[in-house]
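Undergrad: Following are the structures in question.
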Structure 1
Amino acid sequence: MSEEKNNPHPKPFPDVPLLTELYDKETLMQMIFNALMETNSDSFYVKDTYGRLTLVNKKGLNDLGDGREDLLIGWTDYELLGKEFGDQTRQQENYLIKTGNDVSGVIENRDDRSPNSYCSSTTKIPLRDPNGKIVGLAGITRNISDLKFREEQLKYMATHDSLTKLYNRVGLVEYLEEKIQKPDQIMAVLAIDLDHFKRINDTYHHKAGDQFLIWFADLLQNIIQDKGIAVRVGGDEFILVLDKIKSNKTAVQIGYQLYEKFETTLESRYRELEIGLSIGASFYPLDSEDPYHLIDLADEAMYKVKRLGKRNFHE
């Protein structure tokens, strides 16, 4: 019985020679190099220890936006892709040159000065001379900008209200959990309910109700500006998170400003329906250090306003 038959895991296609049997090592390496230079899926490039581009394939030329190798060779990522991208790649490459280890990761370029802003996944390996000295690096980079954009879209849809474009409850909790990690954070949560909002839908139908909600969302954004976020948690219920304030007093002032601005800019047809605001507030860390409890406390304060007759603000 032959050795192949005795082997419980025989090699496939035993009568077909391997590439290493068809070509010598030098020819095979040249074939691999040519394939890398011609590929249209990934950028392949070589840099020296100063970060200067020495060699780049067709895909790399296209990704860099110029297409002409003679205009790109000798430049670093700082000149080609801007400071933000250059800082990230240089940090990677300094580590590679210092340690001799491969590096990989995702790099984002959002430098407004660069026309080639993109997000890339990259792997880099050291190049050594015959004596083992690192003289440069070879890298393969894949542009994942479209994938990143789709991920950001999905993230936005998961954390924002589709009608008003404000944060939703998922985004609210994520935001609060992030902010309470910061030392010495002062923050206020304002729970807001639109009193008698249902009357708009009943009188002018749902399209008018949607338009009113969009108008109110814009009002919230204008009031808080850069001091926090506005959230639609459901139907006619909203929340403001004010995390860029110096004191709780500022949050109280914003609450009263919102109430006054709402009353003075409300259309007369809605005023006739007695549309109003009930607002309640809670404060971090004064009232609680738990994000869910902060929301509950603000809701309780808001519902207290409703029990007392609506159209008011309760601290």
Structure 2
Amino acid sequence: MKYLPILIDIRNQDVLVVGGGHVAARKARGAERAGAKVTVLCGSPTPSMIKLLNETECRHVDAPFEANHLRGVRLAFVATEDEDLAKSVSRAAREASIPVNVADRTALCSFIMPATVDRHPIVIAVSSGGDAPILTRSLRARLETLLPADLGKVADFVGARRDNVSRALPNFDARRRFWDRFIEGPIPEHLSAGDETEAQHLFERSLSAIEDGDGQTPAGTVAIIGCGPGDPDMLTFQALRLMQQADIALAEADVTDGILERVRRDAEIFQREKTVVPVEKMASWVSEGKAVVRLGSGDFGRSNQGNQEAAILAEQHIKATVSRGVAEYPSS
């Protein structure tokens, strides 16, 4: 990973935009929408920049760039075809330890701007590190079509009720599983349809069950997943969903790094030799309410070892979900 993806709070912070064209206007509008106090430094603003200046509180300064224009600035953006000016601003910003982005000149940037999908308060960023902007724009366009325009309604609904769930479920893992079920359940669909009354009714019913003691310690789960030849692109949606819900992943030694990278980021991952049958460990984790995924190569879930582990778990009243993690397996 060439760049660290971060989100910066620039509300009420000074941001300098050098340039008067449509790219500069886009940078200025984005910063202004994020709550920054934007100053645009340019000589002859284009119609798109004039429109921006008329519609917002962005300040226009008609003067040649000087280093003192950076005094007190939190971020600097440069969007100009003047190569010497771009280099001058970049150099001055770096010397002042001010993050600077220069449009279409990655070498002059101390940070880069990703392509974004905005479903406020949900924001998704896509970046190629400046290497393939056409590809990132294409990916953004695909995401725009996949994500509903009203996704923000769901995020707002969740945000307004987080404290209620935290009080009912003080355990972090239990809260995460509650929200996992929330996302996969019918409430988001009711919100998308504009039926917040029914969404609130279903939410209150779920919360009441917790407060009454039903689900205070949700039962853990085990999923036994065959990972095929080790190509993560071959994993089914079911396998990916189970891996993304996992608290713990227990993998055979031959499971590839590419597969393990698809497991939820903050899950514990254990990779071991094939000679140990970890059923006792899995049963213990399940009793603690953990979601466990058992990963092996090939059609592991239907292998002798996978069947044996599922049978031992069943004797302890733990039903394992067996997933054929890839749609097809290469013929031998």
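Coordinate-derived values only; no laboratory data. The structure displayed is predicted, hence computed values, not measured ones. Cβ atoms are built from the backbone, for glycine too; each structure is taken alone.
Undergrad: For Rg/Rh (Cα atoms, Kirkwood Rh), find whichever of 1, 2 sits highest and give me its label.
TA: By Rg/Rh (Cα atoms, Kirkwood Rh), the leading structure of 1, 2 is 1.
Undergrad: If FRET efficiency 1/(1 + (r/R0)^6) of positions 163 and 243 (r between Cβ atoms, R0 = 25 Å, to 0.05) comes out at 0.25 when worked out from the coordinates, which of 1, 2 was used?
TA: 2
Undergrad: A value of 2.9 was derived for distance in nm of label points 7 Å out along Cα→Cβ at positions 11 and 139; which structure in 1, 2 was it taken from?
TA: Source structure for this number: 2.
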